[in-house]
1. As an exercise: distance in nm of label points 7 Å out along Cα→Cβ at positions 97 and 121, calculated from one structure in P, Q, equals 3.3. Which structure is it?
2. semi-axes √(5λ) of the Cα gyration tensor in Å computed as 27, 22, 16: which structure among P, Q?
3. Work out which structure the value 15.8, 53 belongs to, where Rg and Dmax of the Cα atoms in Å, for residues 81-160 alone was derived from one of P, Q.
4. Tell me which structure, out of P, Q, gives 18 once relative contact order in percent (Cα under 8 Å, 6 or more apart) is calculated.
5. One of P, Q was used to compute helix-only ellipticity at 222 nm (-39500 (n - 2.57) for each DSSP H run of 4 or more, over all residues; to 500), and the answer was -25500. Which one was it?
Structure P
Amino acid sequence: MYEATGEQGYKEFVISQLSSWKNPEGSFACLPEQDYLAYFFALEQTGEEEYRNKIEAIMLSSKWTLELMPFVAKYETNYRRKEHYCEIAAMFRKNHSFTGKELVALIETIGQMSEEIYEYYRELRDLFQAVMKEKLKKLQDSSERLELGYSILRACNLGVLQTEKYMDFGELAWKMIAGNNKGRCAGLQEMFQAQHIIQTKQEV
C-alpha cells in the first residue's frame with residue numbers, strides 16, 4: 001500500500017509492527033515466513049543494521065519452503081549475485097499441484113528476481129502462466145479467488161501476464177472480494193487493493 005499510495009502511514013505501520021515483534025532481549029521474534037520481505041522494506045527505509053542482521057539470521061536458520069522463496073529470491077538478488085536462482089526454480093519445478101497460496105509465492109518470487117538471469121526468470125514466468133491458465137477455468141467457483149485475483153494483478157503489473165488479456169479476470173476477482181469482511185487473509189486483501197490501485201494509475 002505504501003508503494004501504491006506513497007502515504008507515510010503505511011510505512012510507519014510496518015516499522016511499528018516490526019518493533020512490536022521484538023522480544024525482551026531486543027532481538028526480533030519471527031514473523032510468519034510469508035511476511036519476511038517486511039525486513040527488507042524496513043532496512044531500505046531506515047538503513048538500520050538490526051534489520052540486516054535479522055535477514056542474515058533467517059537465511060542461516062530457515063528451511064527452504066515455497067512460501068520462503070520470495071524472501072530467498074530477494075536475498076539472492078541483493079546480496080549473492082543471483083547464485084542460487086537455479087535452486088529457487090527447482091523448488092517450484094518440483095511442485096506439481098499449486099494451491100492459491102503457492103501461486104502467490106510464485107508470483108512474489110518472480111517479482112524479486114532479476115531478468116538478467118533470464119533462463120530461470122523465464123522458466124518461472126512460463127510456469128506461472130501455465131498454472132494460472134488452469135486456475136482461471138474455475139475462477140467463478142474457486143475458494144481461492146483472493147489469491148488468484150491478487151496473483152493476476154501482480155503479474156499484470158510486473159509484465160508477466162498481458163494486461164489486455166487478463167485484466168478482466170483480475171477485475172472480476174476484485175469485485176468478488178472487495179468489501180468482504182477481513183479475516184485470515186486480511187493482509188493479502190490489502191495487497192490485492194494495492195495492486196488494483198497501481199493498475200488503475202497505469203491506465204490513467
Structure Q
Amino acid sequence: MEELSHEADSGTTPIEKNSGNRRTLYLAIGSTLAFSLYSVLILDPVGKCFRLEDSSNSLGLTFSYTLQMVQDFFELRSQDQLGCYKKFLQIWDVIFAIIYASMYCFWIMYFFHERQIITVVPLLAMVADWAENFIEIMMINSYLDSNTISQKLVSVGSGINMFKWVFLSLTYLILLVGITKKIKSALSKSKKE
C-alpha cells in the first residue's frame with residue numbers, strides 16, 4: 001500500500017518504473033560489455049609497449065607508492081617505454097576511467113534507482129584516476145628532463161591514488177549490497193508466488 005502511494009506521489013506508474021529499470025539494466029549490461037571489450041581489445045595491447053616481466057606495470061595499480069618505487073619503475077624502462085606509458089596515461093587510461101565509471105554508475109542506478117546520488121562515488125574515483133594520471137605524467141616529464149622526481153609530487157600522486165582506491169572500494173561495496181538486495185528481493189518474491 002505504501003509503495004503504491006509512493007508511486008502515485010512520484011507520478012510514475014509501475015509500467016513506467018519497470019520500463020526505466022529495464023532500460024537501465026540494458027545500459028549496465030552494455031557498458032559492462034564495452035568495459036570487457038575495451039580492456040581486452042584496446043587497453044591490453046596498447047599497454048604492452050611498457051610492460052616488463054616480473055615487475056609492476058602500473059603505479060596506479062598499487063594502493064600507494066613511494067619515491068623509491070617510482071624511481072625503480074622508471075629506471076627499469078627505456079625512454080621509449082616511458083613515452084609509451086605517458087601516452088597510455090594521457091589517452092587510453094582516461095577513456096578506460098570513463099568506461100568503468102559509466103559501468104559502475106549504470107549498475108548502481110539499476111540496483112538503487114531511488115538513491116541515484118550514490119553514483120557520485122564511482123565518478124569521484126574517475127576524477128581521482130585522472131588527477132593521478134596527470135601527476136604521473138608530471139613525474140615522467142621531470143624524470144625524462146632531469147633524471148629526478150620530486151618527493152612532493154610522489155606524495156601527492158600516492159595520496160590521490162589512495163583516494164581513488166577508497167572510492168573504488170566503496171563502489172564495490174555498494175554494488176555488493178545492491179546485488180544482495182536484488183537476490184533477497186527475488187527470493188522473497190518467489191516465496192510469495
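No value in this document is a laboratory result; all are computed from the given coordinates. Owing to the predicted nature of the structure, the values given are computational and were not obtained by experimental measurement. Cβ atoms are built from the backbone, for glycine too; each structure is taken alone.
1. On the way: P: 3.3; Q: 2.0.
Corresponding structure: P.
2. Values: P: 27, 22, 16; Q: 42, 16, 14.
Source structure: P.
3. Details: P: 12.4, 42; Q: 15.8, 53.
Among P, Q, the structure yielding 15.8, 53 for Rg and Dmax of the Cα atoms in Å, for residues 81-160 alone is Q.
4. On the way: P: 18; Q: 25.
Of the structures listed, the value fits P.
5. Traced to structure Q.
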